[in-house]
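Asker: Below are structures written as structure tokens.
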Structure P
Amino acid sequence: MSDKIEMIECPVSLDYNFSAGAAPTRFLQGMKRGQLTGQRSPLTGKVIVPPRGADPESGLATVEELELPDTATVITFTIVHLPIPTSKLDPPFIVANLVLDGSDQTFIHLVSGCANEDVQIGMRVKAVWKDQSEWDYSMDNIAYFEPTGEPLVDIEALKAERLAAARRHVASQEKK
């Protein structure tokens, strides 16, 4: 009679190739130059980062590109306590949804440069770029975002401000 097997360890590794498409390719080329870019929706006026070439709300093609600053606001975050296989990071560390200044869509990146317990929703952060010699076509050119020391942002006010800016843009386009 054999013992019941209750658990096995079976690491899995997947290698794959990804074709980025035109808009993400331009975004990644910008990253190689140390620039963050977004694209504006022709329907809603919202700025999408990273750009995908289409407005996620309407499906319309996005063609207007904008260069954006490397400052952002923490919208949500989590403290990761478990190690991630192949990661150089030792837990605990912060993964946050950030919205770049002038954009309307969040993206995920690391927040560091402060104690984990000091990170707050509404915190203003700035990109800490790796040494330029390490830059590639990747968001990994930014090592992490660190606090700027600015006052916390009211997220509801930020959402209202961004929505108003998008509406103003659409209205200005309709006048043309």
Structure Q
Amino acid sequence: MDIWLKMKNNEAENLIGCCGLYCGLCSKYQSKAPSRCVGCRLGEQHSWCSIWNCCVKKHGFETCIECSDVFNCVIFLRRKVAEWIPAADNLRQIKEAGLDWWLNEQKERQALVEELLQNYNEGRSMSLYCKVCARLPLAQINKAIDDANEILADEKVARSNVKVRARVLKAVFKDQALATNISLD
């Protein structure tokens, strides 16, 4: 986890998606499949993304926040980016709080995703963990991990039993999200 917190901001800047997603929190980025996306600013694999095509290719922007029509954009709304990730909120935070502050938080979130994938992924949880780390407050994510670990310790679940570990953690995340009215769908 420390390696990601120490990542230089210029390296992290390469993971800022034009839509407002931090690519390190995206399941397409975290994937090990040959079709893995390496992020909006690296590689040439984004031709499938209508948001990237509009933002970068058509308008020459780095992020959609540079567009005066971003929050009314048909492409942005059609792709339901705001529903899957807090894209609009991310873009506003970058504009209001500054890129350095936002990047530090995203690096911490990415470290959490990678910890979850390494310790609690039975092969079917990547998308949920990415959504959790993109949507829930950091304190809530850490509390859920602590709560799940407490349950796992009480039930004496072995570290090697990833299936049960994932089931318990996912249930805790879903309860946390429900209690705070945050959608993980």
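Coordinate-derived values only; no laboratory data. These figures come from a predicted structure and were not determined experimentally. Cβ atoms are built from the backbone, for glycine too; each structure is taken alone.
Asker: Please state which of the structures P, Q yields 17.2 when Kirkwood radius over Cα pairs in Å is computed from it.
Answerer: Answer by label: Q.
Asker: Still on this structure, please answer the following. For mean count of other Cβ atoms within 10 Å over residues 68-75, which structure out of P, Q has the highest calculated value?
Answerer: Going through P, Q one by one, mean count of other Cβ atoms within 10 Å over residues 68-75 peaks for structure P.
Asker: One of P, Q was used to calculate helix-only ellipticity at 222 nm (-39500 (n - 2.57) for each DSSP H run of 4 or more, over all residues; to 500), giving -16000; which?
Answerer: This figure was derived from Q.
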